[in-house]
Structure I
Amino acid sequence: MTRLFLLAPLALLALTACGSKTIEGVQTFKYNGGDHRTGSLVYAESPPVGGAHNASWQNCGVYDRPLYNEYAVHSMEHGAVWLTYRPDLDQAQVDQLKKLVEGRSYTLLSPYEGLDKPVAISAWGAQLKVDKADDSRLKAFLDKYEQGATAPERGASCSGAYGETQ
């Protein structure tokens, strides 16, 4: 009986460790939510991962033109994940990204000028940049951060607001 008692905490510890696995290459940042401003804003990261943003959020969905940072950041505050790619990314890779977000209601997908890697995936306070659309870390990031704990207003709407592009 003593052996069983000693093994149970070890099993719990092992299960906890599996659930808290980090995704290699993810950078994290600290931003407070709720800072609504008007006009064009400057962000420390590209694409941005938090900070001041427009009072309207970007409607979640797939876009073939770049989005305004200020609206997309508000969507991330609501728990959305913003998947961006270089405008010259091969169409087959863009199609892979579309499949990745298909059926997910809190995602944005759009081209983004000036990326230092072909693909970037961002959530409130977190970002990962990769070379290929088939990188398995993209799905892991989506699974962890879409409606994830880092979003200050997780669960707030991701539709019914701003739907325009640049």
Structure II
Amino acid sequence: MNLEKRIANIFRMSDEVWQRHAHPGSVWSRTAALPLLVVAVWSRAWWGWWSLVPVAIALFWIWVNPRLFPKPASTNHWASKAVLGERVWSDRDAVPVPQHHRRVPHILNLISALGLPFLIWGLVAFHLWSVLLGVCLVNLGKFWFLDRMVWLYEDMKDATSEYRSWLY
């Protein structure tokens, strides 16, 4: 089982939750998750241990966000196709993806991961520029990854009847 499938299982991403997460509102509002988490962790400078409350709220937001929105009226949006592509990518062990899609998502996840040490160190040391660099790298990798997922979905939408049914 690949990492993305494991993460989807941890988040209990059922078919219904995936459909709800394909709502553009879910995708775009989820972009607030990292900044919310950063501010929540930084708030320990002002609130001490009470900062765990906003940290818990930010983590809850990450989990609940895909469940808050209804199934979209249409999935013919960039944001929706990004989520559909993530589903295809996480299912790549069962339905292989084309060769030209196999390497770049890993590289983009690596770019995001390279931002984490800067982000973590910046939050520990209250070093704003490190935090900003970390957030930029994480988001650069993530948004580029999402763009590749749109491309992946466009290439794979006719691979199975299930994938085809996701686009309406």
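Just so you know, all these numbers are worked out from the coordinates, no wet-lab data involved. Keep in mind that this is a model prediction, so the values were computed, not measured. Cβ atoms are built from the backbone, for glycine too; each structure is taken alone.
Looking at structures I, II, which one was distance in nm of label points 7 Å out along Cα→Cβ at positions 23 and 39 calculated from, given that it came out as 2.2? Corresponding structure: II.
State the single structure among I, II that was used to calculate mean count of other Cβ atoms within 10 Å over residues 47-54, giving 12.4. Computed on structure II. If helix-only ellipticity at 222 nm (-39500 (n - 2.57) for each DSSP H run of 4 or more, over all residues; to 500) comes out at -22500 when worked out from the coordinates, which of I, II was used? Comparing all candidates, it corresponds to II. A value of 1.8 for distance in nm of label points 7 Å out along Cα→Cβ at positions 95 and 111, calculated from one of I, II, originates in structure I. Source structure of the calculated read-out (P(r) over Cα pairs in 5 Å bins from 0, in percent, 2, 9, 15, 19, 20, 15, 10, 6, 3, 1, 0) within I, II: II.
Among candidates I, II, the computation of mean count of other Cβ atoms within 10 Å over residues 103-110 that gave 19.2 used structure I.
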